[in-house]
Structures are given as structure tokens and as C-alpha cells.
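*Asks:* So, here's a batch of structures to check.
Laboratory data are not the source of any read-out in this text; all were calculated from the coordinates shown. Small disclaimer: the values here were computed from a predicted structure and weren't measured. Cβ atoms are built from the backbone, for glycine too; each structure is taken alone.
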Structure I
Amino acid sequence: MNALDAWRQETRTLIPRGFLRRDAAEDGLFISDYPRMPDEAAVTNALQAAGYTVRVRDGLAHMDGTEEKYRAFLASLPCPAVQPEDDTLYAYSLAQRLIRADVPIEHQPLLPITRLLKQLDAGDAWAIDHLAAYAAVCQRKKLPLPSAAGKIILYALACSTPWPVRACSKGECSPC
């Protein structure tokens, strides 16, 4: 189970034709070619009414959730029960540390959480390391931690697809 599955299903129902996939650029979560279809305006209005921002560039729509949509999504996201494995202990302990910080959702920084969602959806093996470094800086500067990222990590750990871990040999680490 992926934390973004519900949003993916929702956008798929709002976009009747064309492709819908994860946006590989930093522009948003999803990308679609629906602006090339005759019902572009109606689809854009439906997406915006559902809480998505839409930026059209070169005939492609880059979609992301509004801040309000993200905050509501993260506040309602339950914590899945996960048993850590040896290769996921680092991610599991980071998730637990973030969840224990218990920062109110309105005070959490959204950018690292949205990046984590997108990176884990893409199977980025470095996502946890980037978040851990960010959390360390937040703690050192006494800034609010992205607590909801802990729930996102637990969702990724509970996912049936293989966990993106780094394969390290001879001192060289690279994403799987």
C-alpha cells in the first residue's frame, strides 16, 4: 500500500482520458497529457475543486495538492502497524523518532514531506537518508520536525513491493 494510492485513484477518476503518472520533475506529484483533450477546462476545474493545483506547460499538466489538501491528508493518515526487518531498522527508527516528536500538522514543514512522498513512490533509496539529514538540521536549529513523514515511512515499509535499500559493497553505496 502506498500513501499516494488514494490521490492517484482520485486524479484518475477526474481525468477521463490520457496518461497519468508520477511527475519526475519537481513541478508536482502527477503529470498528465489531458490538456491536449477537448475537455481540458472541465478537467482542470474538477481537479482544482478537488484540491489540486494545476500548472500547464508544453501541453502537459503538472498537478500537486494544495497546502490544505496535504495537511488534511497527513492529519487523517493512520499509522500502519509494521514490524521492522534488519534491512529496514534504520527507516523504522527514523519513523518512530519523527512520530514521537508529535508536532502539530499546521506547524510541520510540508516540503520535506511532499518530497519524501514522491521519492518513496519512485523507489528512491536515498529518500530516508535525505530526510534523516533534514531532521538532524531541524533538531539542531530547534525547528519543527516533519512528524507526518514518520507515517509516510511506515506506509512504505508496509508496502508489498520491496523496500528501496542501498546495496553496499566494497564501500560503495548506490540505489537499488
Structure II
Amino acid sequence: MKAKLPPCTLLAADLLAVGALALSKQYQASAVFFALAYLCLLPDVRHHFSGLQFAVAFASALLLGVALDVAAGAFPLHAIMLLLLLATLWLRRLAQRFFRRTRCLWMETALVLGATALLLTSLLLDRLALWKLAILAPMFGVATYATAVRLRRAWRQWAAGRASPVHLAAGDASRLPDGAA
């Protein structure tokens, strides 16, 4: 039996293709399509994972960054920022063997902070219009939320591994690390 592609992935690929067609004329219109493609992909990624989804996410983030950069005249700034946000959501999943759940917990936070620093630089250089900020806000929100959820789960797992099984069975939480109870 042939596996079906998730519907949101197909919609994201279609939006990516439409945005690529609009890229030659209107950078603002193509930026909206690339942002929609990236955001439409996220519901499927939680349940399914394939190379096509990563390719669509990478292409939409890179093309959105290029469209925003060309429209603003600040070439690598937005593209690098969006690739950092992409790495926030995908790097641990792609390198699961190395990172596991509790290794390098600082990584996602550092990537979000780096992307935020680039966003603030863009704001200070006056290269970011209000419509661009409206496009980027959901992406920052998703990356920040995913980072917070991942950190919370990892800290719980780490704390549960450090607690003694005898004290957990007896209901004594006094031996748990601070804040783990």
C-alpha cells in the first residue's frame, strides 16, 4: 500500500510553488505565500516527518528571507534570521541520535535569541516594515512556544531521572531537585 502525503504538506508545497511564481514580480506577495507555506506545514510535522516536509520548510524559510531582504535592500539579514528559526524547530528532530531529549538544552534558546537579535538589528536599521513584522510574528511565536515546550519536557525528564525511585514511590518529593516537584 502506498503511503499518502499529509494534506497540509501538499498545501504548503502548493503555496510554495505559487510564491515562487510571484517572486519574479512582487516580493511582498511572494513573501506572504512563503510564510503561509511554512505555517501550513507545521500541523503535519508534529505527527509525520519526511524529507519532503523538511525540503518545503527549508525552501519556504529561505525564499521568505530572500523576498524580505530584496524588498528591504538588506540581503542576508532576514534570510539568516529565518534559517535560525527553522533550525530551532528542526535541528533536534534531524539529529535525534546526537541530541536526544535532554542533551544541549541551551541550543533552541540560543537559536531563538540569535534570531531575535537579528530582528532587533533589522528594526534598528529601519529595514523592517510593519507588514514584514506581521508576517514574522507567527513564526517567532511558533519557535518560542516549541522551545518552551521542549525545555519543559526535557527538564521534567531530567528531574525524574535524578530522583530516587524509592522516594518517588513513597510520595516523598523532598529529594527531588529544586522546582521539579
Structure III
Amino acid sequence: MIYFESSKPFQTFIPAIRSVLTSPTGFFTELKPTPFFSNAIFFISVVIFMASFIGTIFHSLSLLFLLPVTWGLSLIGMFFWAAYMSWAVKTLGKGKLTKPHAFQISAYAAAPLILSAIPVVGIIASLWNLYLLWLALIHRCKVKAGMAALIVAIPAVIFAASIAALLTLAFQVFPQLGQG
């Protein structure tokens, strides 16, 4: 397995993506815990930048102007996700997972999100991301499959319900949005 190294980004990024996408079980099983966030922040930053550049093809060049905001909000979201995952593994799964290691797992599991800006493919990439997180919890953190599914599903369901509620509210407040 090849893992990303911030000291050799050009030599390790594509091989790390290939490793996590083609052999995720082995990838997460062999993944060494890290005490630092640096490699994972660099890795997820490249994923975010690539997703933004791909998004300009399908949406608008203005996505590049939003890149700093997208990057910042994505990193903040990843930190919250890592904190949640670390807490959930310790509390619900009775396992051990530090926040930097949870961030590292989350960053590698986010590899499919490079394709998130492509219509329809983005939904598949998001589901693939959740599947990789589930695999990582099972093989790296030794959490039982059902508990790993619960740990991944709770925030995903809350997020989906929040988006549905916001869209419903938006269509109620601005009915012209529903008119094509």
C-alpha cells in the first residue's frame, strides 16, 4: 500500500488514491496511526482543489472564486467529523481512535469526493465515501459492522434530513424556486 506523504506529494498522491480506491480493506488495515494532522490536511486539500477544478467544467468558472470558502468550510467539517468519529468509536464502539487518526481516516475515505461536483456521479462518490468510512471503522478501528454502520449513518441521516428541511423551507418561502 502506498500512503500520501506531504514531503513527496507528486510521487504519492495518485498512488495513494489508487490504493484506497482499489484495495480499501488492505489500505485501512495497514494504515499506521498518525499523531499529526499535516499529511491528512495536505491530502484532503488536494482532493478539495481537484473537486473544485472539475466542478468548473460542469457548473461555472465562479467555483474557483469560492475555492477559499469551500476549502475552509470543508476542513472545518472534516475536523468536526473526525472529532465525532473519535468520540463515537470510544463511546459507542468501545474502541480507541485519536482525533488526528480519525482525521487521517476521513481524509483518505474522502478520495472519491474528487468527483463530487459531477452531476449524479457526486451522489455515488458521497455514498462511496460513507462506505470507505464504514470499512475503515471495521478494519482499522476494529468496530463491529453494525456499530460502524450506525456511527456513519447517524450524521449522514441528520445531514440529509437537514438539507431536505432547508429545501422544503426554501420552496415554501420562495415559491418561484419551484417554477421552471
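*Asks:* Here helix-only ellipticity at 222 nm (-39500 (n - 2.57) for each DSSP H run of 4 or more, over all residues; to 500) has been calculated and equals -26000, so which of I, II, III was it run on?
*Replies:* II
*Asks:* When distance in nm of label points 7 Å out along Cα→Cβ at positions 34 and 90 is calculated, the result is 3.9; to which of the structures I, II, III does this value belong?
*Replies:* Details: I: 3.9; II: 1.3; III: 2.1.
Answer for the origin of the read-out: I.
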